[in-house]
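Some structures are shown below for you to check.
We did not get these values from a lab; they are worked out from the coordinates using the rules stated. Everything numeric in this text was worked out from a predicted model, so none of it was measured. Cβ atoms are built from the backbone, for glycine too; each structure is taken alone.
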Structure I
Amino acid sequence: MPSTDAALWCVVPAAGRGARFGGDLPKQYLPLAGKPLLLHTLERLAAHPLIAGLVVALAADDARWPRFSELDGKPVATTTGGDGRADSVLAGLRALRGKVDDFHFVLVHDAARPCVRAADISRLIEHGVPAGGGLLGAPVRDTLKRADAQGRAAATEPREARWRALTPQLFRLGELVAALESAHAAGVAVTDEAMAMELAGHKPLLVEGGEDNIKVTTPADFALAEFLLARTA
């Protein structure tokens with residue numbers, strides 16, 4: 001098993017179109033505090049001492065990628081992503097073969113999470129490696145409602161033992177590739193890497209991360225992300 005001080009590669013799926021935003025510019029290239037959202041995320045990851053390099057999965061027709069090959073002295077490679085997030089993650093993982101042994105751990109991080117804290121990445125690696133894999137998450141603290149077909153509150157759901165899944169997520173390269181390939185073959189659309197691993201019989205460790213590790217999903221999130229970027233490290 002690799003030690004927790006071994007540097008890990010990180011896959012960043014960035015082939016999406018950001019359909020919620022409209023317009024011609026994909027969400028990951030929209031400006032945030034003076035630079036593209038994606039660049040903030042990559043810089044945050046590259047600055048971490050336990051990250052060895054980055055693989056970014058891009059759309060086949062992406063003409064906006066700035067074509068740099070390193071950030072903060074770390075190598076940055078690219079590959080062509082797929083139609084869905086899981087396809088892009090799988091493409092990134094396959095691109096790592098030859099650089100990383102199947103038994104070694106890799107990270108996967110959302111392109112639209114620019115505010116992840118370095119301390120949370122460190123804690124995920126520290127606890128996730130000996131556990132065989134894990135993910136950052138946040139316990140649900142709000143009251144949960146189940147809606148009916150008319151959008152009315154039909155029931156209150158228990159929030160105990162409920163978590164929101166965040167990224168990065170951390171798994172062995174070979175196990176994650178196998179889990180994603182198995183889900184694809186079964187026609188299951190997985191929404192994150194942990195779901196694929198769960199379907200393959202694994203129980204990833206939930207490592208609590210900061211609530212400010214937001215995913216920029218709507219236009220209103222940009223103002224919040226800009227506020228948080230100045231206050232997280």
Structure II
Amino acid sequence: MITDKRPLGAPVMDFLPPPHPRGVTLTGRFAWLRPLRPADDAPHLYPQLADSPWLFDYLGEPPPASVAALESLLAVWAARADCEIFAIGGTGQTAPSGYACLMSVSTTVGDIEIGNVNLSPTIQRTPLATEAFSLMLGWCFAVGYRRVVWKCNALNAPSRRAAQRLGFSFEGVFRKHLIVKGLNRDTAWFAIIDDDWPGIAAAHATWLAPANFNTSGRQVQSLTPLTHPLLFQSDPTI
């Protein structure tokens with residue numbers, strides 16, 4: 001007979017399932033996000049992605065060979081019930097320069113993932129890209145998600161660095177998690193939970209503030225020193 005009281009999880013009080021991200025639009029100082037329209041957006045995205053086939057190295061699909069092929073690829077994501085795929089563009093521009101998903105949506109437990117990210121080289125490592133992710137995170141936690149996941153091929157060092165820079169804590173590597181394009185994929189997992197977000201949101205706001213950019217548009221302070229002290233656990237490979 002077991003007499004010792006065993007530890008159990010903390011009670012989850014007053015949890016209400018958050019909404020699905022379907023149809024959400026988001027706007028910031030640098031970036032906007034709206035539901036992607038495959039037929040309308042593929043002709044604008046294809047020229048920005050076609051010259052950089054390496055953008056698809058860690059995605060599930062090979063580089064599309066035509067606008068029609070990109071449209072078909074995007075249509076598959078747009079049709080998924082557990083996902084909303086967003087077109088991402090810059091303030092003052094009408095055409096997108098990349099896309100990303102809020103996916104693996106589980107409203108019953110408040111779990112969601114930022115994934116299938118594909119940004120044109122012109123917006124990678126820019127305030128626009130950082131703000132786009134910050135806007136997605138802010139929406140998720142504002143409507144009641146408890147956890148936002150970022151996962152990537154464990155060999156994808158830039159994605160692992162980006163996750164930690166944004167404030168995602170490293171949670172481990174799932175070995176032999178997937179087979180992608182006939183190749184083994186170990187998957188690195190990261191997450192931000194709702195308890196983490198207030199401090200991370202403040203770090204994002206500090207970095208994105210006008211005062212953090214000089215007259216040439218270059219950052220004064222980088223984001224990593226602001227978010228790194230807030231990580232529950234850092235990635236040992238970075």
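Of the structures labelled I, II, one was used to calculate distance in nm of label points 7 Å out along Cα→Cβ at positions 168 and 200, giving 0.9. Name it.
II
Comparing distance in nm of label points 7 Å out along Cα→Cβ at positions 104 and 136 across structures I, II, which is largest? Mind dumping the intermediate values first?
On the way: I: 2.2; II: 1.2.
When distance in nm of label points 7 Å out along Cα→Cβ at positions 104 and 136 is computed for each of I, II, structure I gives the biggest number.
State the single structure among I, II that was used to calculate relative contact order in percent (Cα under 8 Å, 6 or more apart), giving 23. Show your work: numbers first, answer last.
Details: I: 23; II: 16.
Working through the options, I get structure I.
Where does the value 14.0 come from, among I, II, when mean count of other Cβ atoms within 10 Å over residues 96-103 is the thing being computed?
Of the options listed, only I reproduces it.
I, II: which one has semi-axes √(5λ) of the Cα gyration tensor in Å, as calculated, at 25, 23, 19? Don't skip to the answer; put the middle values down first.
On the way: I: 25, 23, 19; II: 29, 23, 19.
Source structure: I.
Please state which of the structures I, II yields 2.3 when distance in nm of label points 7 Å out along Cα→Cβ at positions 40 and 176 is computed from it.
On the way: I: 2.3; II: 4.6.
Answer for the origin of the read-out: I.
Could you figure out which one of I, II the value 2.4 for distance in nm of label points 7 Å out along Cα→Cβ at positions 144 and 208 was computed from?
Values: I: 1.8; II: 2.4.
Working through the options, I get structure II.
Matching task: 1.1 is the computed value of distance in nm of label points 7 Å out along Cα→Cβ at positions 16 and 32. Pick the structure from I, II.
Label of the source structure: I.
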